[in-house]
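Undergrad: What follows are several structures.
Since every read-out is calculated from the coordinates, none of them should be taken as a lab result. Predicted, not measured: the structure shown is a model, and the values here were computed from it. Cβ atoms are built from the backbone, for glycine too; each structure is taken alone.
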Structure 1
Amino acid sequence: MFRTLFSFFKPHRGIFILDMCCAVLVAAIDLAFPLVSRNAMYEMLPDKMYQTFFTVMAIVAVSYVLRSVCNYIMTYWGHTFGVRVEADIREALFCHLQDLDFEFYDVNRTGKLMNRLTGDLFEITELAHHGPEDLLISVLTIVGALGFMFSIEWRLALVVAIIIPIFLLVVMVCRRSMADASVKVKEKMAAINADIESCISGMRTSKAFANEEVDQERFEKSNDRFKNSKGIYYKAMGRFNASLEFFMCIMPVAVITFGGWQIMQGRMNYVDLITFNLYISTFITPIRKLSNFAEIFTNGTAGLKRFDEIMRIQPAVKEREDAKDMEVKEGQIDIDDVSFSYDEHTEVLTHVTLHIEPGQKVAVVGHSGGGKTTLCQLVPRFYDVTEGSIRIDGTDIRSVKKRSLRDNIGIVQQDVFMFADTILENIRYGKPDASYAEVVKAAKEAEIFDDIMEMPDQFNTYIGERGTMLSGGQKQRIAIARIFLKNPKILILDEATSALDTITESKIQESFDELTKGRTTLVIAHRLATVRNADRIVLIDEGKIQESGTHEELMRKGGKYAQLYRTQELK
């Protein structure tokens, strides 16, 4: 887990080394002052070496200026280092999330993933920056101070050396309870973020049903769980801070008590006792840094653990090492004896065989849950078949790179996703490097151009989150324009018009007819009237192909398709 973290240090090791050098210099200056003070009281002042004394004090003053510069560097460049590491980790996590398949997103909520991309990474950054710096300063100062103390008076130094391990033991015990509480807080925080994301996304539905109180109650329950988990964490933190303050106060008392007794015995003088007290004062900063490190380490390791958990998840749809790029020339699709299940218990598709000729338009129909959408999601390899194979132009899709496969397939779904951006950028998503002229041409082909020109800023019109400022028909036409721009050889229309009214659907159907020309097309249809002119209609029910043929052939057959068609006609 820490090896993963340290791997992100490498590109920024120059800044990291600078930060650590400044930390060493700060620790050295802190250790030097008590020694300089002891020397001044032992030699310079008694021997009336006043010029030397003021020269040394001037050097000490300059060293503290240097210490301030080091603190500035540690604050500015140290945090810069942390931010750069955080950005690299976030990029790695986002890239990994992009590699994961539909299966992962089927079971993970957006809010929880957002929390891992923001809150968790901030904690990791704090650990990356402050962790090594605080630990280095603390260890150098404490070990160095103990070394000098032993050289001055070993008996008194031994008292301090006995107290410190007891203190560290208490810190470790308290840290462990803080770590457990921190993990629970992060889990609750992820849950509340997911709930908030869900509530905000569904705000319009909430208002439509006048269910604000229901959502408020759900939010309050989630918020209460978060507060309770925070309470446990703060109790652990309270025990930690109380123990810390006790040891920081008891240490000077122990030194003065035992040192006074040593003076009474004639084994020590006042100068050495003052020097010891200066070193005890020097302990305060590193001990506080250790306490700070304990909290940072606790939160950071909790975040790092959650980051590592996601990074260890491998895509279910794996790409072969020898996978090649695919270029679809004809667009022939061969689905051979394909079976598929989302888990080991329930088969969604069972021994499905379907051959689609280049340029052919095939409609897949049937009752909801019959396996229509699943079959079409297997073609771009969003999921892998459990048995059988799918070939495009004779090439098994498992032998090619996923990106090159999907570059050749255009998909328009019922729920079109619009980005919170301009119309121009939403259309250009089909081909990110497309010119303005290409975007305009695609808009005209999708018959959305006139609508766009009537908008306030035309192609630069901002459409709101998920395209809330557009009608359903406009969003579908923009989705069609994306596909015109992408210009794939294979097209999948997944109930692309079922959410529209009949008149809008009829108009958009003309755009789809234009879009499907010269392309191999799979159409998942709920309204059978929209696929009457398909080259072939395939009815899937209970995971199997029950009927196949043209509209006329299936109507003459009088089977399930004819029954379903007549039922819809009556409606």
Structure 2
Amino acid sequence: MNATPTTAAAWVQAGFQAQQQGFLEQAEAAYQQALQLQPEHPAALQLLGGLRRRQGDVVQAEALLRRSLQADARQPHVWNNLGNLLLATQRPEEALAAYAQALALQPVYADAHYNRARALHSLARLPEAAESLNAALAAASQPTLAMLQLHAQIEGDAGHLDSALRTLDKALAAAPEHLGLLHNRAVLLQRQHRHAEALATHDRAATLGLDAADAHYNRGNSLQSLGRHGEALAAYRQALSREPAHALALYDLARLRWRLGETDFDAELRAAQTAPAAPPALAGVHGHLLWRAERHAEAAEAYARAATALPQAAGLQDGLARCLVRLGEVEAGLAAHARAVALAPQDAELHTNHAASLLVAGRPDAALAAAEAACTHNPAHQHAQALRVLAWRLLGGLHAARADWADDPQRLVQAFDLEAPPGFADMASFNAALAAELQRLHADRQAPIDQTLRGGTQTVGNLFDQQHPLVEALKARISEAVQRYIEGLPSDAQHPFLSRRPSAASHWRYTDSWSSKLRSQGFHTDHVHPHGWVSSAYYVSVPPACRNSSTREGWLRFGRPDLPLPGVNSDSLVQRELQPQPGRLVLFPSMTWHGTRPFEDAAERLTIAFDVMPV
């Protein structure tokens, strides 16, 4: 500054020049001088707010930006900056309101449209996010790398992985060493089950200098998918060395250690919660894992700590509620359910879990109301549909007739004995070869912590996307059977399952697919499939114990829920049982309760399963 400024505007100009040259202390002093002369000078307030944000003081930064807008509300760039601060502090709804103010003042404002798209994307409002991004692209003279990156993220989240990859490649053509673009490309390749390519892309980004926690975490996912478990553990721990409270790294590290049979699988998660500034949400993550491990008392304690610190988090109240009910503290659990539903009344999952607990409490009438609420908010929620049917069945009378109409395993469960794929004389020889192919994929010590299998292992990832030759051959035969099953379904626009039958029988797709292996005394807990419309079991190999029609060991059963119902023998709710036979495919509604009986045999029970959704 050559001459001492004499007006607030001059001080602001001098401060801005100093800031542009990197002299931040001089810039701050100049803005303070401007505010001495004119305490509510809009530009001084907003520029000082920007400096405060760079210094990490987001509270003061927000206060200064808001004072600037109080002094002059017609500042679209300040509204945009306020929105960015709100979005960075995880307040996307408030950010959207700020962006709306900016765009009302300046409709052709590319940056505000782009930032609005970011906020909408963070809320998973993908169509609106795409619309805002398109407006940003139309307003910009040319797309920025950030716009292309967000475009790819929106496409990927919408399931358009190939299109997302093309968008990223377009951006990378202009900036081939852009670390963020390379990282996103690796994540997309991982989602496409191109794990080796994903790992190579992660490694290229690391060679170029990418050392962020998210990068190490996602590299760990690719290593895990390739079966390189030791390296995956190391990658997750590298992520934690950069960001000790990285929730996903802690969660997936614990899940992998569980699959590897390590008893202290949650050690890192426990340690992370003892850090002085540990986010209270980590206790909720821990609670979820402990719930899955069926350690309900410990899970309740973890959820309670998290819910105390974050009382407005509906999911934490819900987790606490489920644990308390399973521990016999029914009234306390139902009170926590009520708090959860009051915090997020549109959330079908919360109503569904409330319905399950009400059934455990012996209140099928109230459970029916909760299940109905869940079905209203999400008609395709398979667990909610199953609980509604169960409530009808327990209430009896006219309700029982409605349950029989909605969920009839005699009519809707069908078995198909498949023919051998080309190149095999019979299904016995094919299944023997298929079993050898599948056995190589069952490398874990125990099944994933969040699955229904007990006493065995389950493959990871989408089996039908992994290009295993014999699985591919079987998939062709399975697709023929699925097509016949759907073609044979009757029409019923009011039925919770049949109403979703596609108008063309060929309009369906596979969602999840996996292989399960049960050892002696193994079984599947009774459950439904939340990500399906039609579900399945294909039998590759079956132990001799399953041949006994008196004991029905290892048989597939339908209708029995996984809930401890007071005064009800759950076995009395079994509606149908099927004997497993090699080469047999069983198809059934995903909303139908199903599980298996345990068996005693040295031989293993090997299956493939999948879910189908209409399109």
Structure 3
Amino acid sequence: MSTKYKAPVDDYVFLLHDVIAPVAPHALGEMTRDDTRQVLEQAARFFEEVWAPLDGPADEEGCHFEDGVVRTPDGYRAGYAALCEAGWNRVSAPEEFGGTGLPELIGQAVHEFTASACNSLGLYAGLTGGAHATVSRNGEPWMLQYIVAPMVEGRWAGTMCLTEPHCGTDLRLMKTRAVPQPDGSWRLNGTKTFISGGDHDLTENIIHLVLAKVPDEDGRIREDLSTVRLFLVSKRVVDSETGALGGPNGVVVAGVEHKMGLKGSATCTMSFEHALAYPLRESSQSGGTQRKTSAGMSGMFDMMNSARLGTGLQAVSSATRAYGHAADYARERLAGRAAKAEDRTGGAADPIVVHPDVRRLLLKQASFLEAARALALHVRTLLDEPDEAIRANRSAIGSLLTPVIKAFFSDRSFESANDAMQLMGGHGYIRDNGVEQLVRDCRIFQLYEGANGVQALDLVLRKLPAAGGRALADFLDLVDATASEAEQQEPLRAYAEALRKAVQEIRASANWFADPARDPYDAGASSSDFLAMMGIVACAWMWLRMSNVALPLLPHADNKQFLERKLELARYWFARELPLVFALRERVETGAACLMALPADQF
């Protein structure tokens, strides 16, 4: 049985040039279809041949913590060096900082290849990309010159440090402090935990972006977010005049977590002991006359939102590789006979792919994963809209869908990886065939960057009511426009009508949340079901868009099999997944009563 990784180059070429480019012509710049294929085929070869073989052995070995220093698994240093030498770590980074400057969507495709091939190793580069983007937006001029460039190059890495041992999502409870010194510098003290890539042996330096509380004008530390700021703390002292690296900077690794999965990614507890720290500027989006009390951490919010999109894509990446294993197994494993005699091979048993329940598991995985890939690309175009006249509108829709991508993608990806294991039976459960690791790896993405329940609550309490519900209305208008276009092709009319009915369920549920008479617990009780509704409808939207493109291409296409497969996956989603929206609306409207009635001491 083959367990090799095969990057989805054909799918990305189709999505980027046939589906995305017609509605977002800015997204690919001057890149032609041939340009895109050439770049992605080169990337695919690198990750299939160089990185994918590292994944299993690294899971077996894990990271080593010795004498206060972290060592990554065998092969990681060479693999990371090869990544940086080939430039795949900086595909879409700005040229002014040493990046290749290719479109962000090309970088997103490469990011999926990275994560599918070896998710643990890819985390180091992915976190670094998010960190140097934050520094480039919010850093001082000397940081852009001396910090960003070596991070883009890959000589330095980056992290984000939020969580503390006693608090995670509720950042008001942070104890980490940064205090100004008489010479104008800042010194930071505190402990952060669950820090991915907190220490390792891949780079000569690591830049930590750390949230800390600072004294207010009266020298007090408040118990809210008003005195929280984002700081840059280097593992080694950096001379702000020359960029030269000095000695240790009070950044100490207190321990490495022993985890369920992603064992090649060092998750550390970090102690900052009177470390020299540099405050970053506030995000440009936090200014204005009505400054938010949490504006000091706005740079971290920017990084977190990017990380949430990345987390959704990482989850899809692990599940995609699991699906590849399951599909190979289904074609090769012999068991039972096809129910219809004409479908039998004539042997003692047939490949299990002939059995309906096996096909259910495969179609369920593939239809989600390929819709998710399309949706992640489309949301990126919304967030990167260059037209100033519609930028605010598109950005708001992208922001609305960000928690959906993080939570729905990670929930369904974990389910998909489990379905791959289910299909493979005992051969999936043992380590030899790779899926067992992918199930373990996939589980963490439901927790990263704010657990999925928090994402759902953010969607309902913050994203839905923002600007009077304008973002949801505009998103549903986009869906409706796709339905209007698709119904011009007779085979797609039933899909368009079904999607419109599902949209009405979304509107009704949103209105239910908006009712001022709602029990205060209702939002928390029903938000996860509403987020699932949004995810299902958003994926149906993508399938209708892809079908609307594939159908007219089919008669004269060289890749008929590819397009026919797309249409069948769309058929599955509309037949089996979209109807769940109606049941989820019923669950939404049960509210909190059945959850809050049982006394706490009865659990």
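Undergrad: From 1, 2, 3, which structure was Rg and Dmax of the Cα atoms in Å, for residues 90-177 alone = 15.0, 41 calculated on?
TA: Going label by label, the one that fits is 3.
Undergrad: 16.5 is what came out when mean count of other Cβ atoms within 10 Å over residues 138-145 was calculated for one structure; which of 1, 2, 3 is it?
TA: 3
Undergrad: Sticking with this one: Tell me which structure, out of 1, 2, 3, gives -0.32 once log10 I(q)/I(0) by the Debye sum over Cα atoms at q = 0.06 Å⁻¹ is calculated.
TA: Only structure 3 yields this read-out.
Undergrad: For mean projected area of the Cα convex hull in nm², for residues 74-385 alone, which structure out of 1, 2, 3 has the highest calculated value?
TA: Sorting by mean projected area of the Cα convex hull in nm², for residues 74-385 alone in descending order puts 1 first.
Undergrad: For which of 1, 2, 3 does distance in nm of label points 7 Å out along Cα→Cβ at positions 58 and 538, calculated from the coordinates, equal 9.2?
TA: 1
Undergrad: Taking distance in nm of label points 7 Å out along Cα→Cβ at positions 306 and 530 for each of 1, 2, 3, which is largest?
TA: Between 1, 2, 3, the highest calculated value is found for 1.
Undergrad: A value of 0.05 was computed for FRET efficiency 1/(1 + (r/R0)^6) of positions 354 and 426 (r between Cβ atoms, R0 = 30 Å, to 0.05); which of 1, 2, 3 is the source structure?
TA: Clearly, the read-out refers to 2.
Undergrad: From which structure (1, 2, 3) was mean count of other Cβ atoms within 10 Å over residues 250-257 calculated, if the value obtained is 15.0?
TA: The structure behind it is 1.
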